[in-house]
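So, here's a batch of structures to check.
Computed from the coordinates by the stated procedures, all read-outs in this text should not be read as laboratory data. In this text the structure is predicted, and so the values were computed from the model without any measurement. Cβ atoms are built from the backbone, for glycine too; each structure is taken alone.
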Structure P
Amino acid sequence: MNFLLKSWGAYTRMTARWPGIAAIIPFIPVVLIWTVIAESGVFPRAFFPGPGDVVRSFISLTYKGILPDYLQDSLIRLITGAAVGVALGIPLGILIGTSRWAHRACWPILLFFQAIGDIAWLPILLIWFGFGLTTMTFVIVYTVLFPVVLNTVLGVESVPRDLARAARSLGASRARVLWEVTLPGALPNIITGLRNGLGYGWRALIAVEIIVGTSGIGFMMFDARRAGSTVEIILGMIILGLLWYIVDAWILAPLERATGQRWGLVTS
């Protein structure tokens with residue numbers, strides 16, 4: 001019992017000093033189980049490669065420059081589409097949240113198009129724009145837009161009306177109320193929408209790259225399927241998971257918590 005307590009105390013101190021270790025430890029049993037199954041020979045190595053095979057594939061593709069180029073292409077597409085989606089979504093969400101007329105006019109349209117999945121647009125997008133960046137960017141923008149808009153509307157509507165009335169009674173203009181009362185109060189929800197939108201956008205990007213792409217991580221995985229290279233498919237899956245885990249757990253989630261603590265409207 002004392003040994004367990006001392007081990008737990010050492011683990012707590014270590015993870016407090018190096019938080020990244022806490023993220024790595026849960027994956028150790030997964031890798032061990034994966035290694036045991038791969039080395040046992042239950043499945044043919046060509047169908048179920050081990051961690052060592054994936055590492056060797058990673059080194060080879062990196063050395064050849066294929067993996068860095070594909071990863072760069074995927075990230076550029078995601079950043080471009082997400083930037084456009086956020087630039088459109090936040091102002092639209094603020095407009096709908098602050099204007100009853102805009103809410104009545106736009107809300108049914110938003111719900112209608114939200115029900116149409118991003119991949120459902122691909123057939124007509126291929127007819128309009130062909131196999132290219134425009135098609136992929138449209139899908140990412142479409143995917144990111146709705147979580148950002150809906151969460152922005154929720155954030156704006158969650159700001160107590162009394163705060164705006166109090167600011168107006170003190171002589172604040174409508175623009176100042178929007179900038180100093182509404183936006184700070186809605187910001188935690190906006191960050192949540194951004195976090196969800198980027199997650200959906202990342203998955204949509206990979207799906208589009210698999211279907212219409214000529215480069216990117218999704219294309220690499222699909223191209224590996226044609227060649228029967230299971231190891232490259234698994235490598236792509238691991239890269240997708242690790243990259244999103246790093247972005248979400250180390251950037252977006254702390255930003256969301258910090259925003260909530262700084263600007264969140266807490267009532268007792």
Structure Q
Amino acid sequence: MKTAIQRVAIQGELGSNSHMAARQMLGEQVEIVPCAVSHEVLDAVVAGRVDGAVLPIENSLHGSVAEHYDLLLERPVAIMAESLLRIRHNLIAMPGVQLSQLRHVLSHPVALSQCRRFLREHPELQAMPFYDTAGSVKELMQKGLRDTAGIAPELAAQQYGGQVLLAGIEDHTENYTRFHLIQRRNADTPRASGVPCNKLSLAFTLQHRPGTLVAALELLASAGVNLTKIESRPVQGSPWEYVFYVDVRYEREAMVDQALEALKQHCGIVKELGRYVAA
């Protein structure tokens with residue numbers, strides 16, 4: 001993807017899957033700004049401290065990242081592009097350390113859950129949840145932990161000088177994460193200017209009565225768009241009410257405009273989160 005983005009924020013450390021996704025989307029010359037938590041990522045975007053952000057939105061095994069849906073609704077930002085990254089988990093330790101020396105394995109809880117077969121085969125290794133995959137390698141390298149390994153991308157070993165002891169220890173090879181490139185919303189967004197888009201993400205709320213969701217989906221179908229994903233999230237402060245997040249594919253912009261106009265007549269809130277090229 002060709003872009004003028006020079007600085008991009010990610011959640012997590014350098015060497016993480018988000019770092020890899022950002023380089024895949026924007027090139028290796030882009031400056032990566034790591035942030036501790038996701039809201040700090042979008043704070044940096046909104047404040048203009050970075051030109052954009054790359055955040056995971058869904059994993060093919062673990063499901064959606066609910067917090068990121070909430071942030072997309074709350075903040076004045078828009079999705080400009082998406083990409084798919086094949087997730088590979090590697091056992092990484094300090095140089096010279098042997099597998100037999102290890103007693104602990106650090107990684108993000110999701111990564112640990114995706115490597116259960118490996119952990120069952122090595123009961124001598126105590127799995128310990130950590131805040132970030134790449135952060136686990138950074139931690140063991142900084143502290144010189146020779147009885148501890150991290151589960152992380154190969155890029156983390158390159159970033160911090162670690163050694164890949166075992167590559168590809170994940171349970172399933174068909175493990176992909178979908179990432180969004182997010183920028184601050186302005187007059188040119190949420191539509192990616194100059195790009196023939198074919199995918200729309202939006203959020204809407206409905207009145208709490210029977211049949212409202214079916215009616216909303218029928219409006220999308222009548223506009224000719226293809227529903228590819230629907231996700232619901234609670235409305236904060238309104239128990240048992242929900243925001244629906246929808247992805248649709250389309251062939252012509254007019255189809256999307258028709259769908260949005262129809263939804264605005266039917267729904268309480270409709271927010272277009274972005275039009276972009278499907279990965």
Structure R
Amino acid sequence: MKTILIDPERCMQCCNCQNACKDEHCDNDWSPITREQGRHQFWIQVRETEVGSGTRMKLNRVSVPCQHCADAPCMAVAGEAMYRREEGYVLIDPAKAKGLRELVQACPYGAIYYNEELDLPQKCTMCAHLLDMGRDLPRCVAACPSDALRFVDTSELTVDNMYAPLERLNPEFGTNPQVAYVNLPKPFIAGAVYDPKADQCLEDVKVKATHMVTGKVFKTRTDNYGEFRLWKLDPGFYTVAFYLEGYRYVELSKIDARTCPNLEDIKLYPRVN
């Protein structure tokens with residue numbers, strides 16, 4: 001089986017994947033795989049989320065097609081109107097799915113749309129019609145200029161072959177999604193450290209975040225502007241400590257990394273001997 005491997009860190013937000021999908025499916029009837037794509041549909045979406053705040057805000061981008069779940073809740077609702085191909089791709093039968101609006105709500109990923117003109121639920125097909133014609137890639141993958149999308153054999157998705165840990169989108173949904181990810185956005189903690197007496201930024205301050213449940217530690221140092229970011233944190237609450245020789249030790253507790261907090265300016269005062 002082949003699936004799409006998505007790396008959001010490589011996404012340039014060119015939206016070529018979305019445009020290629022529309023070029024392939026709008027005004028094109030690929031029955032019996034699917035009918036022409038309806039208006040306002042994005043069978044692959046580049047979803048953007050702002051995290052952090054102020055000058056320490058970051059824009060996360062994640063491409064989200066149908067996940068072709070092994071335990072797809074939409075299939076439980078659809079009955080014979082949906083089926084799984086031998087390759088594992090989950091498809092909606094356009095001849096049997098008319099009027100099944102409930103499929104839109106059945107997908108926890110928001111990947112199923114309703115075509116009002118055709119009275120039909122629709123979604124990504126992994127370009128099964130093109131693969132049946134002998135094409136090597138779905139259109140979205142072929143159009144990606146940065147390898148943010150790749151079409152890979154599932155046997156390649158091993159620890160030895162991956163350059164980053166393999167992930168699935170929202171595993172808490174319990175759907176066993178088949179589309180794979182690496183480098184999904186993770187929480188971060190950001191801020192700056194300065195000496196209020198000298199009115200200057202402090203470089204090379206040691207910053208350590210300790211997860212208050214697991215005890216896992218993340219470390220960094222401030223740059224020449226006193227700025228720091230603790231990247232790719234596990235979700236949860238942290239104790240964040242700041243240390244620089246000659247200065248008083250500072251520790252902040254119960255910092256919620258899930259919100260990607262901007263700690264603003266942290267004051268360090270010189271030690272009094």
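Quick one: helix-only ellipticity at 222 nm (-39500 (n - 2.57) for each DSSP H run of 4 or more, over all residues; to 500) came out at -2500 when computed from one of P, Q, R, so which one is it? The structure behind it is R. Kindly point out which one of P, Q, R the value 0.90 was derived from, the read-out being FRET efficiency 1/(1 + (r/R0)^6) of positions 72 and 120 (r between Cβ atoms, R0 = 25 Å, to 0.05). Here the read-out was taken from R.
Each of structures P, Q, R was scored by distance in nm of label points 7 Å out along Cα→Cβ at positions 104 and 248; the highest score is held by R. Tell me which structure, out of P, Q, R, gives 1.0 once distance in nm of label points 7 Å out along Cα→Cβ at positions 88 and 176 is calculated. Corresponding structure: R.
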